[in-house]
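Next up: the structures, one after another.
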Structure I
Amino acid sequence: MPKLKDQPKKPKARPSVPDKRTMAERADRYTLYGLSVQEPANEAEFFTETFKKLNGRAPRLLREDFCGTHAVCCEWVKLHADNVAYGVDLDPEPLAWGEDHLQSKLTDAQRKRITLAEADVRTDNAEAPGSFSDGADVLAAQNFSFFLFKTRDELRHYFETARANLADGGIMVMDMMGGSECYIEDHTDTRTIEVEDKPLAQELGYKKFKYLWEQARFNPITADALFHIHFKFKDGSRLNQAFTYDWRFWTLPETCELLREAGFRGVEVYWETEDDDGDGTGEFEPATEGAADPSWIAYIVAQR
């Protein structure tokens, strides 16, 4: 029997080097933001149902201003095979993150129905990169992003551009926050966020973390306000100032007045309904009166 040649020895496996970074150092701020702040699927459904009630048909074209990671765009194209989304944001980083982390979970057909523009939201549809000529059925400006405009002229100009970017019968939808607690300086609201998505929790390496909303400064003379978002983890580490917002704190009456001055009609506040125990239902309906809660969220819907 022929002799077997000596087999080469397998190299010894190198021991894995433990990752000594803190949880905060390993954290992805956009993932944490999405888990803490956004409910894009609910928003896409709210836009759809509200438009249907006002126009008697389903909307198909969404423009998401200040889109960031364009999470709403991604949910929009999931709702119907004819839905098309156009996202606009000046910052290339969250746009790229959304392409890598959110669009990667869509089908090829869904991704083809999303167009992104790294542009100023005051750019009209026809001029923005990757533009489309049709007016949007729904133009969304979520997460209080338009608060970055600090004068009436600036905000009115943005609303005028937004109106021009809508089709006839189109609606602009934006969320608003308010209440006496929002004006308290040096105040931090802390919430525990539980990660319900098991694969994501395994990927992150934890099932819960703390979300901290810091109201750092408020000037009652100008309504200028400075806010920070921080995150804290079970190992005691913190991701400080993951996001910072230097805003003017606009009120509902001011915003509604400026929308009307910009030419919008049918401007309405959508207030959260309550159940028999006085707790919020998560459903929003048109209202002319609201409870003076210390902290509230509402929508404004304006028709072109």
Structure II
Amino acid sequence: MPEPVIEIRGLVKRFGDQVVLDGVDLDVNPGETVVIMGGSGSGKTTMLRHMIGALVPDEGSVRVFGTDLCTVDDAGLDAVRKRFGILFQSGALFNSMTLAENVALPLQEHTQLDQSIIDIQVKIKLELVGLREHAAKYPAQISGGMKKRAGLARALSLDPALLFYDEPSAGLDPVTSAEIDQLIVDLSRKLGFTSVVVTHEMDSAFTVADRMAMFDKGRMLRVAPKAEFERLRALSREEAEKLPIDDQVIHQFIRGDPVGPITERKAATDYAEDLLGALERRPDSPSIQHTRSR
């Protein structure tokens, strides 16, 4: 079996006294799309930041393309990063640049290609996402969905073997969201790269995933093929109540049910105790720290 593109073992991350990731293991294999899902504060974004080398874990290891991101130097980290692309939640386009200039920038910064070749590559990437005729427009002149597609074209500019998507359908209307999901599926099939998608949008998750990973309060509840999550999703509430508690949490989340262990857990928090505890937990030191620091 080929070596995983991403291999995570025993990943632990703490911020102060709070354990955000608690002994997480995950493999992402070549050519597959893995969806990482979970509620707000579950740890999925922190997981993504470790996979791109923006954070160093307190315990465990993160290997991408066989390189341990926890021990690699800055030059080695830069070399790994040139092999993957990221679609940021907001698109993260430079507003002072046209779409073509945004897509060209990584090629200008990280290759020795002649500008005429870069121009051809930019047209190819914009055509892949259906934006070639909008190359001369600025981000302020296009819709939210078009910004996501332009961000995806830029993520593809260096022909990466691995793509990260951070909430790719967030803030989009249902039709545009479905278009972005289908674009992710089509590009994965055409270009054969590996994808990691972080989302809490279940329609999107079930559309694009080969495998799915469910987070809850820093723990990885389950990593399994999409079919296993579809089986859980199809169960009635009465059937789900007979399952182990972790499976009940997954069932409620992927169905979006208003009643279940997630909402019961929230309701169990004592309001007065929480308010008083907030004062006691006020940090003495600044909350901002260098992202690569331990």
Q) From which structure (I, II) was P(r) over Cα pairs in 10 Å bins from 0, in percent, for residues 97-168 alone calculated, if the value obtained is 21, 55, 22, 1? A) II
Q: Work out which structure the value 15 belongs to, where relative contact order in percent (Cα under 8 Å, 6 or more apart) was derived from one of I, II.
A: I
Q) Thinking of I, II, which structure, once helix-only ellipticity at 222 nm (-39500 (n - 2.57) for each DSSP H run of 4 or more, over all residues; to 500) is computed, gives back -7500? A) I
**Q.** Structure responsible for 95, 46, 40, with Cα extents along the principal axes in Å calculated and labels I, II on offer
**A.** I
(Q) When distance in nm of label points 7 Å out along Cα→Cβ at positions 73 and 249 is compared over structures I, II, which one is greatest? (A) II
Q) If Rg and Dmax of the Cα atoms in Å, for residues 145-232 alone comes out at 13.4, 39 when worked out from the coordinates, which of I, II was used? A) II
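Bear in mind these aren't lab numbers, they're just calculated from the coordinates by the rules spelled out. Please read these numbers as outputs of a predicted model, since none were measured by experiment. Cβ atoms are built from the backbone, for glycine too; each structure is taken alone.
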